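I've put the structures underneath this note.
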Structure 1
Amino acid sequence: MRQFNIVVLGAGGVGKSALTVRFIRDVFVENYDPTIEEEYRRTIMVDGEVSSLEVLDTAGAEQFTSLNEVYIKSGRGFVLVFSLTQDASLKEVDNLRKQIYRIKGGDAGVPIVVVGTKLDLVNEREVQRSTIQSLSGRWDLPFYETSAKRNWHVTDVFEDLLRQMRIRYPADPVKKKKKRGSGCVVM
């Protein structure tokens, strides 16, 4: 089983933890308790192949900016989260996206999914669909609108990212298990 690590980044209070916990444990976290760093694991079957995901839920980008670089260097796939109810949080996603490309050396093939949260809060929405469609085209990245509370499109986000990571980081044929008896043993 192949293992992939995912880093969830975004401004404080946009719903990174709610999204992550909904995906990992299938529960909605009602109370907001600022995260410093939480790591989760889940095994998932996508397209008939089982994979292990290690998901790192990070602090709001503005709170621990020095850690972002460490997270980005070690990350293989990224979920960039903004709130559909906070227009300013989308600007933070753009800053994070640029930082990822700078650290990873260009934008060629870095697995990224952009996620708007709080889709269920229709009356509080600030980020319009037209804005998202425009950015999706310009950035050439998939965008998802989600609700962790209602469990709308949460799994889609992580499945899309896993598919991108499988393409970007193909299985290494050298690491296949060696057959017994095919080597010399000295005792």
Structure 2
Amino acid sequence: MNRKRRIHMDIAVISYSFTGNNQLLAGSIAKELSAEHIQISEPKTRTTGTIALDMIFSRTPRVQPAPETIGGYDLVLFFGPVWMGHVAAPLRAYFKYLKSHPQRYGFLSISGGADGTNPKLTGDLHKRAGTEPAVLIDLHIADLLPDHQKTVRKDTSAYRLNDSDIHKLTHTMMQKLREVI
């Protein structure tokens, strides 16, 4: 009997979520992969105003745990929103760490999508981490909303993933992740 041997990879799932959607999805993927799930937190409460200022001025906020905690993994999967076409500010410190301490990473996101796709995301990740991700999955809440509804930011930012969404999105992401793991 010819059995395919699984190679064990030490995987970390690092997540930041303003609305909770990326956190739920990251937790589901971490469970599927039997990976450690590390949740990013900030010392100050984030508002839509601080999101805009961080994006406009390209600020990198202080975060916990320290970015150095991602060293030593075979693969680091980052989960977080895409803000104005760019990686959410709380993830920036980790990508800066990757730039000087290269390691294999992926970026997975569920974000609004009311304004369409994020064509500059790959370039933003490359600029910040020094290399392109092994996997990039950029999904949008706009795709979960009814087709008859004109998608606007107010609707996508208010949407919270339900159990059915999480199950469906986890399945979609796991199919793509299996190609790189």
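Where a number appears in this text, it was derived from the coordinates with a stated rule and is not lab data. Just so it is clear, the model here is predicted, and its values are computed rather than measured. Cβ atoms are built from the backbone, for glycine too; each structure is taken alone.
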Review point. Quick one: percent of Cα pairs over 25 Å apart came out at 31 when computed from one of 1, 2, so which one is it?
Key: 2
Exercise for review: Rank structures 1, 2 by distance in nm of label points 7 Å out along Cα→Cβ at positions 87 and 111 and report only the one at the top, that is, the highest.
Suggested key: 1
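For structures 1, 2, calculate FRET efficiency 1/(1 + (r/R0)^6) of positions 31 and 167 (r between Cβ atoms, R0 = 41 Å, to 0.05) and state which one comes out highest.
Answer by largest value of FRET efficiency 1/(1 + (r/R0)^6) of positions 31 and 167 (r between Cβ atoms, R0 = 41 Å, to 0.05): 2.
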